[in-house]
1. If you rank structures 1, 2 by relative contact order in percent (Cα under 8 Å, 6 or more apart), which sits at the top with the largest value?
2. Using helix-only ellipticity at 222 nm (-39500 (n - 2.57) for each DSSP H run of 4 or more, over all residues; to 500) as the calculated read-out, with -12500 as its value, let me know the right label among 1, 2.
3. From which structure (1, 2) was Rg and Dmax of the Cα atoms in Å calculated, if the value obtained is 13.4, 40?
Structure 1
Amino acid sequence: MSFFSLLRALFLSAFVALLLIVALVPDLFPLPTEYADKMLHIWTCTIILIWSHLRFPNPKILVFSGMMLLLAGVGLEIVQGMIPGRQVSLEDIAANIVGITFGTVVAVLLRRGIRAGLTDS
């Protein structure tokens, strides 16, 4: 395994661990507004989808990533319902869906722009 492959794996592992900690530990940090949590859901899903599509530019992988992200979000919500101080939120699931949709649209537009730029050269 090359150094960069190892570094990439460590970064991805740290990112997943951070997401799990933030998702499952109750009252980890105060949020400035009641909607800040929903914005975190939207932007996290958006960024993950854009990264996934730019890293693996296959449309099938984009659909698979979106479905897995939705399943992970629903699964985390179910687990949160089992943790004292946390609860299941349908609004969080809706925010995840918005983020997945937005991320998919942005990723497709970015990929089209990258392809168009490569053919113009």
Structure 2
Amino acid sequence: MKECRILIVDSDRRFREDLVSALIREGYYVTACKCLTEALKCIVEVSWHCIILDVILPEMKGYEAASIIKNIDPNITIIMTTEINSKELEAKVREQKIYYYFIKSFNKEEIMLAINCLFPSGSRCLSL
């Protein structure tokens, strides 16, 4: 069975580092990028099962980047994160047909649960 590959794209260093640590403890293969430019390079070079993408990125909004990412790899699962939510923002994010929308003010256990549901134990990873 192959490793589950998760790419985190978030400009918030602390959030990236905390989530990387938590996911590695769970046995996932994780890489983190601070911006979309780095992430797109990673996406072109490596196949990813899941991308955890922040709504606020230096280059553009995450919900705008989601369509670019899906054009590169239509099978990739996207989890979108944000610190500040609104009905308008959530509507724009949901239009992108993401797997899960995570509000950062919630407990990180919630995002871990979503990831673990995506990759249930026993089938720890989907083959690429």
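1. Values: 1: 33; 2: 26.
For this comparison of relative contact order in percent (Cα under 8 Å, 6 or more apart), the top structure is 1.
2. Numbers: 1: -27500; 2: -12500.
Computed on structure 2.
3. Working: 1: 16.4, 57; 2: 13.4, 40.
Source structure for this number: 2.
Only the coordinates and a few stated rules stand behind these numbers; no lab work does. Only a predicted model underlies this, so the values are computations on that prediction, with no experimental measurement involved.
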